[in-house]
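Next come the structures, one after another.
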Structure P
Amino acid sequence: MNSQDFVDELERTNQERMSRMESGQDQESSVDVLAMLRIALRNELEASELAAYWMPSTSELDVKLALARQVGDEAKHYNLLAKRFSELGGDLNSFDPREGGYSPLFQYLTGLSSSVERLAAGQFTREAIAQRRNEMFIDYLRKVGDNDTAQLYDQIIQPDEEHHHQLGRRMLLKYAVTPEIQEAARRSCEKTLEIAEKLREKAIQKTGVYQIPGC
């Protein structure tokens with residue numbers, strides 16, 4: 001299978017799995033946006049640190065530089081969301097997103113050794129999940145009247161996440177060129193989706209809301 005057909009197949013499979021996110025029931029009670037932002041802050045910090053973790057062991061220069069940009073993008077998202085968290089009355093002095101340790105998804109992703117596995121699981125799949133979840137979160141924020149947070153996601157965070165996803169796609173087209181490499185990438189995507197779904201279910205149980213931001 002050539003890389004174009006492979007990436008198209010991967011995209012279809014991911015979209016089918018992610019469509020399950022839209023099957024939840026809407027919540028009538030008001031959501032604690034601060035609780036959602038705490039989840040988002042943890043996700044953004046882990047995304048930034050993950051890209052930084054991968055950089056030293058990445059041999060492909062274009063991938064290494066792409067990871068460098070992502071480190072900055074995710075850190076920018078964190079700082080913007082932290083500011084919004086404070087504006088809504090959150091206390092950053094009493095909140096540390098590192099509390100409780102790294103998530104199972106972070107632990108899995110840091111264990112991936114090849115650039116194609118990392119691109120498939122991280123930029124191509126994780127960023128696509130984040131986009132889909134953020135779209136749902138934006139809709140919910142507008143429904144509960146928090147247009148400022150919705151605008152922050154819509155105008156800054158989402159365009160960056162789309163850039164990361166498209167970067168993953170371009171790099172997979174370039175580097176996922178053998179059956180062995182493609183199979184490794186496929187497995188990493190499947191595992192990423194599996195772990196992300198479990199983490200989302202846990203967050204839904206904790207918050208009572210299915211519009212969980214990011215990944």
Structure Q
Amino acid sequence: MKPFLENAKSKLLSFLAYLVMNSIGRTCRVTIVNEGLVKKAKEKSKSVIYAFWHGRQFILIYTHRRRDICIMTSFSKDGELQTNIITRMGYHPVRGSHQKRGAIEGTLEMIKMAGEGKDIAFAVDGPKGPVYKVKEGILFIARKTGLPIIPISGSAGRRKVFNNWDRYLLPAPFSKCVVIYGNPVLINKDDSLEEKAVELENELNRISDEADRVVGSA
């Protein structure tokens with residue numbers, strides 16, 4: 001009985017979160033910057049890997065809905081909730097992060113999805129942090145598939161930034177918002193993953209700062 005109740009609770013919470021996300025997203029005035037970088041990358045590659053900070057995902061999840069993008073989620077209770085939300089938003093969830101065995105299986109599934117031409121996406125400092133530090137999973141997949149990593153971030157002029165590990169940014173209704181694509185990060189088989197992690201971190205931080213400036217929240 002308990003698992004049934006927990007599952008029902010998760011589905012109810014995810015439905016409410018979905019309603020909130022849609023309601024806020026529909027009222028926001030969103031500007032997209034540097035979308036040409038994605039189009040250019042896709043001229044050379046059938047799909048791309050999106051990278052974003054965990055705390056900046058709200059507006060990105062809304063703007064990229066219904067594109068059947070694959071996103072890795074964890075086996076935790078939070079991961080279950082996120083899985084239900086993004087499924088409603090038209091994403092393809094891949095369960096895998098957090099647990100070691102699950103992480104391996106999830107990584108293999110993401111590689112498979114990328115090989116089939118689907119775009120894939122990662123909250124690169126999730127699911128537990130540390131904040132603004134890139135984990136190597138996305139880098140390994142990029143090297144294995146040869147796909148470009150497209151950094152992406154967003155911000156809102158009026159927002160609530162929560163005092164939790166990922167500094168989650170929640171846009172206020174009717175806010176001026178921006179989504180910015182960064183310069184692609186390419187990983188060759190001989191590249192240092194540590195150096196590429198720093199490169200990706202720097203680019204994500206740069207476009208996050210730029211997004212804050214654009215909406216007047218810097």
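Quick rundown of the values:
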quantity	calculated
Given 20.2 for mean count of other Cβ atoms within 10 Å over residues 80-87, calculated: source structure among P, Q	Q
Origin of the derived value -22500 (helix-only ellipticity at 222 nm (-39500 (n - 2.57) for each DSSP H run of 4 or more, over all residues; to 500); candidates P, Q)	P
Structure responsible for 1.00, with FRET efficiency 1/(1 + (r/R0)^6) of positions 56 and 88 (r between Cβ atoms, R0 = 41 Å, to 0.05) calculated and labels P, Q on offer	Q
Among P, Q, which structure scores highest (criterion: relative contact order in percent (Cα under 8 Å, 6 or more apart))	P
Among P, Q, structure where distance in nm of label points 7 Å out along Cα→Cβ at positions 128 and 200 as derived comes to 2.0	Q
Mean projected area of the Cα convex hull in nm², for residues 72-111 alone - highest-scoring structure of P, Q	P
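We did not get these values from a lab; they are worked out from the coordinates using the rules stated. Fair warning: this is a prediction, and the values are worked out from it, not measured in the lab. Cβ atoms are built from the backbone, for glycine too; each structure is taken alone.
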